[in-house]
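Throughout, read-outs are computed from the coordinates displayed, never taken from laboratory work. Predicted model, so just to flag it, every value in this text is computed and none were measured. Cβ atoms are built from the backbone, for glycine too; each structure is taken alone.
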Structure I
Amino acid sequence: MRMRQVPRRRATRIRPVALAALAWLVAMGAAAVLAPVLARGGPAVADPDRALLPPGSGSILGTDFLGREISVRLVWGARLTLAAGAAALSLAVGTGLPLGLTAGSLGGWVDAVLMRLVDGLLAFPALLLALALMAVLGMGLGSVAVAVGLVAAPAYARVARSIALEVRVQPYLEAARAIGCSPLRIAVRHILPNAAPTLIASAGAQLGSILLTVGALNFLGLGAAPGSPEWGMMLADGRGYLRQAPWASVFPGMALTLTVLAVNLLGDAWK
């Protein structure tokens with residue numbers, strides 16, 4: 001007798017907004033993978049004679065204060081920003097999902113202890129806690145990914161726990177317990193498959209906040225090395241030229257904003 005009951009998803013047409021969001025993310029992912037082909041010159045090629053050129057005057061998106069192509073740096077920056085965001089999300093899900101499933105599946109004192117720990121971490125502002133972790137881990141893009149992933153894990157654990165509590169009261173889970181299924185088997189074989197759509201949507205929403213926090217830490221100079229084409233670092237480099245060359249900050253900001261928006265729109269469409 002099969003106890004797993006995976007809910008049927010309604011057959012709905014994908015909205016044009018969600019398709020546009022997916023297309024943007026696919027384009028950014030392709031740019032990150034194909035950066036050596038699309039922008040062969042590299043992000044560090046400078047030409048002081050072409051410094052602060054506006055978009056269209058011999059440059060697609062203009063140049064920065066060192067004469068480096070903004071378009072080239074955006075393509076290479078997608079590699080750094082998206083890689084750091086994906087690493088942080090993997091750590092958040094890999095840490096928060098087992099905690100939430102364990103707490104929601106077992107309940108009792110295990111749930112109380114784990115959730116009090118999660119509540120204590122959630123009491124701190126995310127950026128402040130990430131800065132504290134950076135003080136321990138040191139500077140670097142890898143440290144940023146680890147710090148942001150650990151900071152995002154408690155929120156994901158809370159979501160996983162609430163979903164597990166909702167699913168565990170279903171009759172088919174009572175039947176699974178009656179025939180002697182272990183808590184681990186119930187969590188992995190029954191609760192997790194039924195909670196997967198909501199967990200995926202939550203991970204998508206979490207990725208948006210993760211990318212913003214990664215960008216903020218890099219903007220503060222705690223992550224990528226100076227001169228790196230990371231989007232948050234590009235924002236920091238261009239802030240001193242907002243009056244005479246706003247494009248140096250506008251285009252990296254637009255890339256980060258549109259990516260976060262696309263991730264959130266896809267997360268909403270998945271629900």
Structure II
Amino acid sequence: MSQATTVALVQMNSGIGAEDNLETIDARVVEARGAGATYVLTPEMSVVFAKDRAGLQAAAEPWEGNSAIARLAGIARDNGVFLHIGSLAVALGDGRFANRSVLFDPAGEIVSRYDKIHLFDADIDASNGYRESATYAGGETAVVADIAPFVLGVSICYDLRFPALYRALAEAGAQVIAVPSAFTVPTGAAHWRVLLRARAIETGCFVLAAAQGGNHENGRATYGHSLIVSPWGEVIAEADGAEPGLVLAELDLDAVTEARQRVPALANARGFTLATH
């Protein structure tokens with residue numbers, strides 16, 4: 001018997017203030033539920049997409065008593081869906097933040113949370129560098145959650161470039177992997193689709209990638225093109241560009257078993273040693 005479920009991705013153009021972003025999430029979840037979705041994923045930094053560290057300090061709340069978390073729990077409960085907030089910044093109390101993904105069940109209870117493991121520290125050119133580790137504390141634990149009818153693996157944006165994480169999620173039982181993101185326009189145009197398809201093919205999982213898109217209030221420009229990839233590596237749904245909106249698809253979960261039977265890469269993997277000469 002085929003196992004099918006409808007999922008929705010929210011493509012956003014998040015601003016620097018939480019209230020407008022929360023209103024957008026609320027409206028999109030209502031829309032997604034009306035279209036039959038039982039699971040809704042938002043992008044990285046859905047709640048506040050701050051301009052700089054000072055903006056982050058002003059907007060991000062601690063985990064305990066977090067007003068945005070309370071509001072989002074209510075949205076999940078009111079609509080009876082699994083609401084997966086791709087990420088929000090959480091103040092840790094030591095001057096740094098967690099880039100945290102939060103999954104609510106249809107009763108508004110938190111099912112799981114995941115802190116982004118891989119932080120983007122890179123010098124793009126002589127005058128353009130990123131140091132996420134100066135602001136964020138990297139997570140240390142990979143996460144899977146059983147949200148019947150599927151098992152969900154969780155990642156965030158830059159994690160996408162580290163295939164070992166995705167293999168670990170698949171080996172732990174994930175059938176679907178979430179990749180909420182805020183890709184830049186140049187890296188998105190060059191790498192977004194190919195990386196997402198590769199992670200789906202390698203793991204035999206559905207990959208759900210909800211993205212930020214467009215020119216943001218904080219001065220950033222993001223790529224958009226939220227998409228859903230099948231376990232065979234086919235793009236089965238995609239946003240047309242960077243405009244905010246919904247991407248919906250019905251997932252036939254039997255496709256996970258079929259892809260892994262056709263190419264049993266997970267089962268055939270072997271340990272090895274490395275020799276250098």
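Here mean count of other Cβ atoms within 10 Å over residues 157-164 was calculated and came to 17.8; which of the structures I, II was it taken from?
Working: I: 23.1; II: 17.8.
Going through each structure in turn, the value belongs to II.
For distance in nm of label points 7 Å out along Cα→Cβ at positions 93 and 213, which of I, II scores largest? The partial results should precede the final answer.
Working: I: 1.6; II: 4.0.
The structure with the largest value is II.
Given a value of 0.90 for FRET efficiency 1/(1 + (r/R0)^6) of positions 205 and 245 (r between Cβ atoms, R0 = 35 Å, to 0.05), point me to the structure among I, II it was derived from.
This figure was derived from II.
For which of I, II does helix-only ellipticity at 222 nm (-39500 (n - 2.57) for each DSSP H run of 4 or more, over all residues; to 500), calculated from the coordinates, equal -7500?
Values: I: -23000; II: -7500.
The read-out comes from structure II.
Which of I, II yields 26, 18, 11 for semi-axes √(5λ) of the Cα gyration tensor in Å, for residues 45-164 alone, as computed? Walk me through the intermediate numbers first.
Working: I: 43, 14, 10; II: 26, 18, 11.
Derived from II, not from the others.
A value of 1.5 was computed for distance in nm of label points 7 Å out along Cα→Cβ at positions 61 and 141; which of I, II is the source structure? Could you put the intermediate results ahead of the total?
Numbers: I: 1.5; II: 2.3.
Label of the originating structure: I.
Rg/Rh (Cα atoms, Kirkwood Rh) was computed and gave 0.96; which structure, I, II, did it come from? It would help to have the intermediate numbers written out before the result.
Numbers: I: 1.08; II: 0.96.
Label of the originating structure: II.
Which one of I, II has FRET efficiency 1/(1 + (r/R0)^6) of positions 53 and 85 (r between Cβ atoms, R0 = 30 Å, to 0.05), as calculated from the coordinates, equal to 0.50? Each step should come with its number before you reach the end.
Numbers: I: 0.50; II: 0.90.
Label of the originating structure: I.
When distance in nm of label points 7 Å out along Cα→Cβ at positions 21 and 69 is calculated for each of the structures I, II, which structure yields the highest value?
When distance in nm of label points 7 Å out along Cα→Cβ at positions 21 and 69 is calculated for I, II, structure I comes out on top.
Please state which of the structures I, II yields 26 when relative contact order in percent (Cα under 8 Å, 6 or more apart) is computed from it.
On the way: I: 26; II: 21.
Considering all the candidates, the number was obtained from I.
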